[in-house]
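In C-alpha cells below, several structures.
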Structure 1
Amino acid sequence: MITLGDLRIHFINDGVTHVDAGGAFGLVPRVLWSRYLQPDDDNRVPMMNLNLLVEAGERKIVIDTGLGRKLDEKAVANWRIERPHGDLIDALARLGVQPTDVDLVIDTHLHSDHSGGNTILDDAGNIRPAFPHAEYVVQRREYEDAIRPNERTAATYLLYNYEPLYKSGQLRLLDGDVELAPGVTGHVTRGHTPGHMSVQLESGGQHALFVCDMASYAVHFERLAWMTAYDVEPLVTLETKRRWQQWALETGALLIFPHDTQRPAGRLTHDAKGKLHVVAEPIEFA
C-alpha cells in the first residue's frame, strides 16, 4: 500500500498468466525484448493481472477486476494462470474489504483479463455482479466496440462480463475524460483500443497513473515504438505514449503497469545516456 496525499492505494495481483511473446511484443524482434524478459520453452512470457483498490475518504474504488472466477478448465489451461495467493476478491478480503463494501469499479477497458471479475456465477449458475452495491464505469466507445466484437476481438470481448451490468443500469457509460472521485480521473488513452482509459490519481500535489494497456510493461512506456500485437491502433498508441511520457517527466508521477512482473511500478527519468528509463519502485501486494 502507498499513500498519495489523501488517497490510499493498494496493489492487488489477480494472478500471473503466460502468453505468447508475439502477442506481448508484436513487431519487436526477440533478440531485443528477450534482454528484458526471458520466454519459456513455448515462447511464453509472464503477464501479471494487476488491479488496484483506491480508498478515497470513505469510498472504496476498484480499478480493473482481472480474469475473475468464471474461467472453465480450457480457459485456465490457455491462460496458464497462476494464483498462489488467490484472486482479486481474496486480496480484498485480506484488506478487510467485502464485495458489498466497494462503491465504484472502473473498467479501463473490457478485454477479459481486465473485466472478467466484473461478474460472478451464483450457485444456480446465473450471472451476478461481483460487487453488488458498486457503480461500474467504462468509456461509451469501449462498450460499443465490446458488444459488437469482430473476428479479431471476439475471443476477448465476452458479453457476460459487462452486458448484464449495463442492462441492469449498474454500468454507466462515460464520454471522454472525467473526474470519478476527488483525485481520481479517467483519461481516454486511445490506441490499445479506441475507448481505452488510464486512471490518474492526484492528491496533495502527488501524482500517479494506472497506465493500463497504453503500456503493458514498463519497457513499452520507455520505448515509443514498442507495443503489443493486441493494440488495435498501434500508431495512435505511439502518439498517446508520447504525450504521457512528457506528463510523467513533468510531474514525477508514479507509473503503474498492469502486466509487468518485474517493474509493476516506477518513475520515468533519463538514464546516463539520456535515454528514457523507468526506475522501479518497491511495492507490496495485498
Structure 2
Amino acid sequence: MNLEHLTTETPNEKSKNLDKLSSLEFCVLMNALDQSVAASVQKVLPQIAKAIDIIAERFKQGGRIVYIGAGTSGRLGLLDAVECVPTFGLKEGRVLGLIAGGQKAFIHAVEGAEDSPGLAAADLENIKLCDKDVLIGIAASGRTPYVLGGLEYANSIDAYTISISCNLNAEISKLAKLSIEVDTGSEILTGSTRLKAGTAQKLILNMISTGVMTQVGKVYKNLMVDVLCTNLKLTGRAARIVMLATGASLERAKEALRACANNAKVAIVMILNNVSAQQAKEILKKNEGFIESKK
C-alpha cells in the first residue's frame, strides 16, 4: 500500500532529531505543533457548519447520527456517541459509534478488520441504517477500506453521508455527499495519527454534536438543560443549571427538580412560567422541546 502521498505519513522536518531532545525540548516542540491544529480546523468551518445544519434537520425527523471508523478514528466516534447520552439526555441509539472489529476493538486492535469494506456494510445492516440517518465516516488517512465500504453502503440506501479526513483529496471524500478535509500535516512522530490528526477529529466531532444538539433544543442559552442526573455530581449540576437559567434560589431549584423527577428542562419551564410539572411538559411539547418557542 502506497502511503507516500499522504501528508499524515510524511516525516516532519522539525522533529527529525526527536530522540535527541530533552523532555522539555520535546514538550515545547510538540506543543508548538499542536497549536497548528485549531488553525487547520478553522479553514473547514463552513463545511462543519453545513454538516450541523443537515444533521440537525434529519435528527429532528427521527434520524440517527452514526459514526464509523477504525482504530483511533473509530474510538473517537465511539467516545462522542457515548458522551452524547448523559450530556444531552438522549435515548440510547440516537447517536451510535461503529468501529472496525466491533466494541472489543476499542481496547484491543482486531487484525485486518479495517481492511474489510464488507464488514462495514454488515455492521450497518445490523443497526438497520436507513435513509433518515446520517453516516459520518472518519479516517485520518482518508482511505480506510472499512470506512469506504460503510459510505458505499450508506449511499446505496440513500442515507446522508459525511466524511472527515486529515488529508486533502481523500478517497472517502469521493464517496461522501459532504466532505470535511482538514490538512493537519505531518506528525511529530511520523505516521502517529492519534496525535494532531486525532486532535483535529475530536475538535470537529465536538463541534458537530454540540452544534446539532443546540439546534434541536438540548441547549438553553449555554446550558445543557437535558443533562441526565445519573450521579451526585450531575444531580448537583442540574440544580445549578436550573438556578442559572431562572435566577431561582438553590432550594427553589431543588424543589422544582424533585417535582419533575430531576428533569432540569422541565424544572426550568416550571419556574419561568410558574406552572406545574405537567403543565411544563405540555409547554415543552408545544415548543418541540425548546424552553422558549422558536415560532
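Nothing in this text is a laboratory measurement; each read-out follows from the coordinates by a stated rule. Bear in mind the structure is a predicted one, so any value in this text is a computation, not a measurement. Cβ atoms are built from the backbone, for glycine too; each structure is taken alone.
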So distance in nm of label points 7 Å out along Cα→Cβ at positions 33 and 273, computed for just one structure, reads 5.4; which one of 1, 2 is that?
2
Given structures 1, 2, which gives the highest value for distance in nm of label points 7 Å out along Cα→Cβ at positions 89 and 217?
1
Identity of the structure behind 0.45 (criterion: FRET efficiency 1/(1 + (r/R0)^6) of positions 73 and 209 (r between Cβ atoms, R0 = 35 Å, to 0.05), calculated), options 1, 2
1
Suppose P(r) over Cα pairs in 5 Å bins from 0, in percent works out to 1, 5, 13, 18, 21, 19, 13, 7, 3, 1, 0, 0; of 1, 2, which structure was it derived from?
1
Out of 1, 2, which has the highest value for distance in nm of label points 7 Å out along Cα→Cβ at positions 49 and 105?
2
Candidates 1, 2; helix-only ellipticity at 222 nm (-39500 (n - 2.57) for each DSSP H run of 4 or more, over all residues; to 500) computed = -16000; producing structure is 2
Could you figure out which one of 1, 2 the value 3.1 for distance in nm of label points 7 Å out along Cα→Cβ at positions 25 and 41 was computed from?
2
Which of 1, 2 yields 0.95 for FRET efficiency 1/(1 + (r/R0)^6) of positions 161 and 193 (r between Cβ atoms, R0 = 25 Å, to 0.05), as computed?
1
Origin of the value 3.0, where distance in nm of label points 7 Å out along Cα→Cβ at positions 17 and 177 was derived from one of 1, 2:
1
